[in-house]
Structure 1
Amino acid sequence: MTCVKWRLTVLDGVRLGVFVVGLACVATGLLPLAEATGDLRRIGPLLLFLAAVIVLAELTKEANVFDVLAGRLAIIERGNYLALFILCVAFASSITIFLNLDTTAVLLTPVMLALAPRARIAPLPLVMTTIWLANTASLLLPVSNLTNLLAMGRVGLSTSGFAARMWAPQAAAIAVTTLFLWIFFWRRGQRGEDRYDPPPQPSMGDPVLFTIAGTACALFVVAIFAGVQIGVAAAVAAVLVVAAFAWRDRPKLTWALFPWQLLAFVIGLFLVVPTLSRYGLDHLMRALVGGPGGAGANYRAAAAGAGLSNVVNNLPAYYAGERVIPPADRDRLLSLIIGANAGSVVTPWASLATLLWFEWCRRRGVRVPLVKFLLTGAGLAVAGVAAAVTALLLTA
């Protein structure tokens, strides 16, 4: 890979700060070394998946796969906003479900921002579609969200078993999100136009890279359903695309592709949160989550996950919650996941994907009205989480 100069952003500084604090927790003995080692061993497959899927997604974007798909969606619908809206919802949901919510936030957002001026579409409806569905569409598969990956060993489900249990909550969350998107961002009074101008046909670029990247993504999805370990499946797909770029477009292979900042952040979280749990966080979570007790206990676990996600972040919120819910209480754990994922749409820091999304919007000069973002997000969190937990209970 080509060497590049690192430029640290404020967000990078936060990630590294969490990492340093985590190391300090171990160095000072606040977190015993044995416990820290056990936690890091547990997230090893998660870190492999995260690194591999980010590289896979970045190179897939460089191969113009996302640009071509988004452009063709706009062309197919021939200026019809309702049809474009439906396809954008389906596109963003699919990317989130099969390639992780961070892929939707980091890679689909710039695609939508590039599409907006070409088709003379207001950018806010497009980017709100990406970020809301990046969070609320991340319930169906283990790969959809890091919290899901973290939960796999706890809930004791295979990939197909997890999907079988979460398909109804996922459908409910997407349905509620679609309704909120149309009412608050896509309907005529919000978007400002009756029709849009279909953009020109997007270029495929190098057809070999386009084909290999698209095929690698498809094989990755097939592999996880076939039972291949998720980190291994992502790594193999990433290696295939890296080899293709080494052959056809070597300058695109830079060390900037490797998401070391994200890995440092996740490692830091899994050192800081256990430390806080030893000194009071477990007691707080027990008070918030409560004990087992029918349907109400599931709604309470989901509310605790959503609430804490919007105070800190959804990954530590889930991790703190699962420490106080027994593995045998599977529905409460799944409810906690629903709250942590679908409920993390209120504050800008509720999920890592939302932080990355705000950074993209800032770079492209897209004004996100913060009050509207907070209020509509709060409504979506309450309605979406409630609908998803209800669907979980009805299909138990």
Structure 2
Amino acid sequence: MTHLSKLGSYTLLCIASLTIMVGALVAPGLISISNALDINEYAVWLVTFPALGAVLFAPIAGKSIDKFGAYRSLIIGLLLYGALGFAVYWLQGPWFVLFNRILLGGITAVVMASSTVLISQWYVGNERLNMIAKQGMAIELGGVLFLFLGGKLASLYWAYPLSLYLVAWLFLLMLLLFVPRKSPALSADTQSNSTQSQQGVSLKQVFLFAALAMVVFFTAIVELPNSMAQQGFNEEIVGNVLAFISLVAVVAAHFMPKVARYMSTTYLLAIAFVAYALAHFVFANANGLPMLLVGSVFAGVGFGFSIPLLNHMTVEKSAANVRGKNLSYFTMAVFGGQFITSFVEFIPGGAAASFYTSMLLAALVAIVLVIKQRGSHLDSQTA
């Protein structure tokens, strides 16, 4: 098969970094940005409402990708991503701002799903798992870079972080230059392996676990700015801590394919949710920067071991002709989990109660996964 050039691979990874950026970019300067846009009563929604847009528009995005092709869809998505992301500078009030964020989320669904379809078209087998793991690394590395820059820029002027959305246009230029419009024809791998599709968790369960993973992960993203502000940390330090979570996730995603060789995907997902549970327990009891960094390590491991793996499982369990649709459903699950965190602030008891609630949810999911794996093992022995 024809391999994608290094510059082409690098381009697809750069595009992946836009995924977490869409909502998290404004997190370090959330207070000042929400005040400037006259949306301070709904500040958290600036982070989470793009996720609602992704949920609402993901089915349309998937059908468009399967009908018009991933390459063409990605071009349009990158154009609109930069335009809508920066345009919020000229908007005022909840209605206009939140509508903009919903549209931006819908475009992000197009970008995320179409870029993953391109990866699935250029890579197969273990190369595909490694590339999707790198995609997860790129998503979180984007978090490292854009959260760090967002905190720096927000400390200078509230609107400066919005300019980072325009990097999508640079990535569009790279796409046109380095990624061929026509991908290679894949023969045996173009169809889903029916035996493999039935092994482990089902496709619907993959979507469910993806949503739950993002509920737990993004609870930390939306609650840490508030809890850290109450402890006296400024926006720059908040941005650094959130960026550190992403940095750990990059490292964890790098090692995920290697760990996956020695255990089932179900057990690996269980480990990810155990890490999430430990992270939130630490965050709930953190009274200084060292403990926050310990919790950040666990949160990063949880993301790096869960989302890239679930993304790969979606590709492997999908026939080529419906891959765009299924990846759009995966996108819906990921951003649906993010959007659910919009309501975390309504949990009585403040940030600590939110952290404990997420800890219990993650622990419960881990227990279910272990029970499921043991049940599958017993069934295989008795068969």
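Taking Rg and Dmax of the Cα atoms in Å, for residues 230-373 alone from the coordinates of each of 1, 2, which one would give 19.0, 59? Label of the source structure: 1.
Using FRET efficiency 1/(1 + (r/R0)^6) of positions 14 and 166 (r between Cβ atoms, R0 = 30 Å, to 0.05) as the calculated read-out, with 0.50 as its value, let me know the right label among 1, 2. Among 1, 2, the structure yielding 0.50 for FRET efficiency 1/(1 + (r/R0)^6) of positions 14 and 166 (r between Cβ atoms, R0 = 30 Å, to 0.05) is 1. Quick check on the output: 0.10 is FRET efficiency 1/(1 + (r/R0)^6) of positions 110 and 262 (r between Cβ atoms, R0 = 25 Å, to 0.05), derived from one of 1, 2. Which one produced it? This value belongs to structure 2. Structures 1, 2 were shown, and helix-only ellipticity at 222 nm (-39500 (n - 2.57) for each DSSP H run of 4 or more, over all residues; to 500) at -27000 was computed from 2.
Where a number appears in this text, it was derived from the coordinates with a stated rule and is not lab data. Here the structure is a predicted model, which is why all the values come from computation and not from measurement. Cβ atoms are built from the backbone, for glycine too; each structure is taken alone.
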